[in-house]
Structure P
Amino acid sequence: MEVTKALSALQPLYMKDNVEIVTEDGTRVRGVVRSMKTTQALTRPSVKIERPDGEIVKIPFDTITEIIDYNQL
């Protein structure tokens with residue numbers, strides 16, 4: 001997914017619970033959107049998701065294939 005598309009899809013979900021992100025390799029991470037870094041030098045734009053067990057997972061925007069908001073279902 002393009003960085004701009006991922007960012008625009010994730011911005012309204014910031015700090016919301018029950019969001020799932022699927023990556024290119026099939027990894028699924030579900031939890032709360034905690035942080036979105038887009039302009040730091042020398043780093044890839046990424047999103048951080050806090051899972052229910054408290055673990056924080058960092059996912060680069062360019063590996064995201066799908067964003068699912070279970071709050072809308």
Structure Q
Amino acid sequence: MSIRLKKLIGMFLLVALVIVYALVASIFAVARLSESGAWVHFLFFLLSGLLWVLPAMGIIKWLMLEPPRSKG
């Protein structure tokens with residue numbers, strides 16, 4: 001796979017991850033935290049705001065992998 005194609009795929013994966021993650025976190029917050037206090041909201045959004053970094057790191061690590069060199 002060429003580096004340019006890999007970066008294009010990685011870009012779309014990262015954008016899709018952020019959009020889907022934000023939608024899921026917001027839907028969960030509206031459905032489950034509507035009766036909770038301000039501190040619960042603050043902690044939820046703090047943790048969920050940091051948690052998306054874990055799958056994004058996996059995508060970025062994949063992007064940084066060197067392609068296998070052909071012998072010869």
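Values quoted throughout were computed directly from the atomic coordinates according to the rules given, and no laboratory measurement underlies them. The model shown is predicted, which means the values in this text are computed figures rather than measured ones.
Annotations for the structure displayed:
- Highest-scoring label, criterion being volume of the Cα convex hull per residue in Å³, for residues 14-53 alone, among P, Q: P
- For -3000 (helix-only ellipticity at 222 nm (-39500 (n - 2.57) for each DSSP H run of 4 or more, over all residues; to 500), calculated) the corresponding structure among P, Q: P
- Identity of the structure behind 1.58 (criterion: Cα Rg over 2.2 N^0.38 Å, calculated), options P, Q: Q
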